[in-house]
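Once you scroll down, you'll see the structures, which are given as structure tokens.
Throughout, read-outs are computed from the coordinates displayed, never taken from laboratory work. From a predicted model like this one, the values you see are computed outputs, not experimental measurements. Cβ atoms are built from the backbone, for glycine too; each structure is taken alone.
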Structure 1
Amino acid sequence: MKKFWLFALSAAALIGCNKAGDQSSTTNMDYPNIPVTYPKTATEDVKDDYFGTSVADPYRWLENDTAANTEAWVKEQNVVTQGYLDKIPFRKSVRDRFEELFNYPKYGAPYQVGEYYFFSKNDGLQNQSVLYRQKGLDGAPEVFIDPNKLSEKGTAAISIVGVSGDDKYMTIARSDAGSDWSELQVYDVATMKQMPDVLKWVKFSGGAWYKDGFFYSRYPEPAKGTELSGNNMNHWVYYHKLGTPQSADKLIYKDEKNPSYYHNAQVSEDEKQLFIYAAPGTNGYAVLHKDLSTDGPIKTLFAGYDNKTSVVHTIGNKALALTDIDAPNYRLVEVDLTKPDKAGWKEIIPTSENLLEGCSTGGGKLYASYLEKATNRIYEMNYDGSGKKPLSLPGVGTAGAPGGKESHKTLFYNFTSFLYPPTIFKYEVATGQSSIFQETKLKFNPADYEEKQVTYNSKDGTPVTMFVVHKKGLKMDGNNPCYLYSYGGFNISLSPSFSTSRILLLENGGVFAMPNLRGGGEYGEEWHKGGMLMKKQNVFDDFIAAAEYLIAQQYTSKEKLGIGGGSNGGLLVGTCMTQRPDLFKVALPAVGVMDMLRYHKFTVGKGWIPEYGSSEESTEMFNYLKGYSPLHNLKPGTAYPATMITTADHDDRVVPAHSFKFAAALPAAHKGDNPVLIRIETDAGHGAGKPTSKVIDEVADIYSFFFYNTKTAVKYNVKG
């Protein structure tokens, strides 16, 4: 709950895959400029007044995503972009290679529901992972839901969001074409049949079961034509009783004084307590409480909105709560729900120099997950904090703590790193022993590569850590292509993780670099606050300093350096390429927040005001936002990096208007031969639930664009 909702084969193996009739892509080739004729985008005379300052918005019409002229503009842009990509000689080779790499079984950790275990599996190239059920750990798996059969294009995605206390029913969320909108459905666990219950207009919600129904959050039905861009208001909590229509659902909680706030429900495992999280946005929130056993009133448990406190578990009338109150690195406290005043709190896990990233329970034990220099350490202990012992992880990387019901005797957790493919471990509570349950099997030799963590100083002298990954023995002469990626916001921590797409970079002599910028959560709440609101420039300075460090240490050069990031990371890329266009050869902003003056006017954008501030808040905040907003800082006659903006027509998290307007303004300001393009995916959203086929196409296009514009010698032998 703390993160309140809201991104290599050995040379011998590569050479060994040649087949008769294959064709080799050219290496050490010339990379001639591919000419681009940019479509002319119409402008209109639109101006806004901010505290006496007039700001033009000539591409305002592109905010109307369903208008015929916008749809025509999208098609025209995609024709130009695809025409450019089609001329990259090794594009097909890159795509074929990535499809080969991506084609391996992918598993999700098992989730116990009564006598059954549920898990997801993708055979390799299925558009969506299939949900399976099996009786016991040794039972035969059987398909529970195959989302690939729910839509012709494989764009329907599902997830488990709730299970009834008696393990008889399961709430499934279905989303289509990448939209944040979900439809909640109910399935019978034993018969695997779908029940008639269907709940619509749901966003950012679980299914918190209580007796014969569950609590969930939804919005009113939006006006037709505004489903993907309209300002979502009145996110209220309802109770749905199994077997009744949605129109009969009972309104549990609303806040008419604050219609923009988000609300999410949580029910304790013993079904005696209801907790409602009320948040103005993605930062602090309040926690409300209702005693279900006595049908008591809803009261404030933890006041908002300056802190983040989440209930981990309850024991009778006592709650274990993870909080940053008086603890920027978080601590776990025991709170008496009948007398919740802070004076009566009992400290279970004190704060420390390392971030207490999360806590979970299962099998009658408590599990604490720490971040130490952005890598995980996990400890098991009793509910009172005694008996602390570490879980034996296979190395330094990223792990999810075990979790489950108190009655569960076997739990599961994941571990991964840059060079350690995702692996599922089985954990026996009685013995405290871990064993590999499901490991990823693909052709990859981690011994061929190395990962390390370095520290550099930002503009103001602040030390910043950064992960760097590359082939062993790679010569540091400034000639290596380098992909610098980060996020830097919303208290999100970037830890080591494995990526098959990254293999494309590494096996072609590239360097992958990922700094832990301020604004993230890697070093606690103070690190987060150091990169938000009117300290947001620190994030960009940290990222620019990372690029300068990589160049100074000769990992790469300006002509070989590309930058990427998505969502808030797209804002990061957009801002840095406008502040330092001379420093990067390639820029890849994905689904980015590019208009910092109007972001809060669309869908859920107002929820980011605690992180960014609002242009309507004050003269000072308006000037600060305008000072770095990517859309408003494009300067005519500037040579910008080779840029490929990526977005999707069903993105209702960061609406595509951000990318559309930036893509319209960029060619008008840009001078030089570097291409500045936009790739707009159809029937896709912010990223979640994207079909495998679209993932493969997009990754191939991004890396082909990156390789071509950094003049990387791509060495693949694949079928022609």
Structure 2
Amino acid sequence: MAVIGKIRERGTLLGIIVGGALVLFVVGDFIGNRSSGPDRNVGRIAGNDISMQEFSMRVDQQIDLYRQNGTTVDNQLQEQVRNGVWNDMLRERTLSVEAADAGFGTTISREEYDDIRFGNNILPDFRNNQNFIDPQTGQVSKEQLRRYFKYVQDENYALMEMQRRTFVPQRIQAKYNDLVKKSCFVNSAQVQDEWAAKNTKADFQFVAQRMESEPDSLYPVSDTELRRYFDSHKNDRKYRQTESRSFAYVQFKAMPTQEDIANAREDMLGLKADFEAARTPKADSSLVMAYAETKSATPSAYQPGTADHLNDSLILNADTGTVVGPFRDGNTWKLVKVTELADVDEARVRHILLNTQGKSPEEVQAIKQRADSILNVVKRDRSKFESLVTKFSDDPGSKSTGGVYEWFDRTRMVPEFTKASFDEKVGAITNVKTDYGYHIVEVLGQRSRKERRVLTIDRKIAPVQAMKDAWKKANEFSLNHGDTASFRKAADEEGLTYVPVEELRPDQRFVPGLQEADEVVRWVNHAEAGAKSSEPLTSGDSYVVCSLINIREAGTPKLDDVREKFTKEVRNEKKADAIAAKMKDKSDLQALAQELGTTVQNSGNLAFSANTLPGGYSDVKVIGSIFGLENGATSAPLKGDQAVYVAHMNTLTAAGEMPEGAEDRKALTDRVRNRANGQVFNALKEAADVTDNRAKFY
């Protein structure tokens, strides 16, 4: 049960359930504008509609679990869960379908289900979660996992069912992904090409002139030139755009006044009376869950120095049941109640671990015999213990300390190790078997200490009066400056910060510079072209007024969508032509560099596989052109994305035949396989023609 307490304290009971792309986030009530039209679908995947009813039901189920655990459901968590549920549905309707068609079915056996929870193939986010790591070995504790899942089964049926609905498809998808990875191979020609790219070397010199060195004012771009470039490149894949909107905002911030601070303190004094009157752990926890910003209903050990000097002293000397405060901690008022003065037994031990995990029965028997031999040696001569730790111990967590584990309580170690540490007398040396192997344990010390456990009610000081004033200013600004032009002009004139946001996609909920931006995101996603400035929208302790600038549709861009980007492209083409004309027929690199006011760069022994040139030039096509030069040749001007170059090849050394034993097929295969899962999922999503309409509802 100790691990459950730790999980509850940190608010991660559900956060550790699954991870990666399948991590389950849990949110609160759906807040915001819902579509009032006939379309009540949040999206479409592979031709199948995702109804709002189905989507919200799955989210609400998880909301209940988080709230039961005492976790505060804020705006950020709400957005996380919506993304988590959506990603689950994407995988169910793409990866799971493919896995079923490939013969993996839709369910797994009970034995396999137990295996991925606390067997030999534990799910990654349990295997890597610190709550389940044994400090002795640095490995996941199967025993702690068994206790955790037993707790879930006995105490939380809804969570148990949600885990089953999550873990089973996750396991099936993992097996399908493993099949895909194992089907990826590289052939001999690919291995040869990889080796040649790394071992074909060139030593050359070059002069580069960056486009940015030329003033933009010398290269005007006409509407005709821009339109011609747009018509030629609008369908290029790199310019294909996703649905997005651009907008700008001004912010009216509010800071708590002295009146706000005093009122908040008065509220906390009322809570203090209730906190002091509470006589049971349940009543204490109920008050914390109802009124605290940080909802931690389980008493935790008080760390000296957490409060200011005066209140820290009061807490450290208070009797149980005493409530200290309210006292300020930054922009928060706090009440701290001492709930318990607990006696905590601690032990200090040293040990040698002989690992038996993954060993055959015959190997385990041999390891036991070695453990017995070591036990006999250290019983005869304790001075040899530390040297035997260095020679034999498989515990990375204590090997550097001579096998010593400093003072720990009864909740930290597995039961067998705990029994040897606390039930044996100081000085005893025993051989203990756990899931990890055989431990030769010497008890170095035992003690008892007092642990002061507390519950805290913390309340942020809200700027109530200041928010009223901020709303008045924001509302006046909104009413008087409804169009985009006057919006920006007024912001400059009134000394407000005008913040442009170039791109907000439907799946984004974060706005640079804003906290709790849900209202802003909803307004931007629902505003129609030509809409007037928004009404005041709340964002944390401030109001925001927005102005919609542009709406971009998915697919081929409109000219206005890429006007600035394409203007720069056309201007750079003009600059490249002008720079190339200056460089034309110049074979003396030193003279050319002096003429351009730059220097000659030396490549050194550069490999063909390089992505950049010395000086920070990332022009891969130019590198390829230089490697096409003969020894002693000087190139014509080479136009890149960043600069124009003239290069002289000193020595080009071909890779030649690949020597025997130089083949690194495994490394190349591993790279291909490591990319496979992401590439397959992205391909399935693209083929599923996914439509995400969540922005219409949130």
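Of note:
- Among 1, 2, structure where helix-only ellipticity at 222 nm (-39500 (n - 2.57) for each DSSP H run of 4 or more, over all residues; to 500) as derived comes to -13500: 2
- For semi-axes √(5λ) of the Cα gyration tensor in Å computed as 54, 43, 28, the structure of 1, 2 it came from: 2
- Structure from which 0.40 was derived, FRET efficiency 1/(1 + (r/R0)^6) of positions 199 and 391 (r between Cβ atoms, R0 = 41 Å, to 0.05), options 1, 2: 2
- Looking at distance in nm of label points 7 Å out along Cα→Cβ at positions 183 and 479 over structures 1, 2, structure 2 comes out largest.
- Highest-scoring label, criterion being mean count of other Cβ atoms within 10 Å over residues 303-310, among 1, 2: 1
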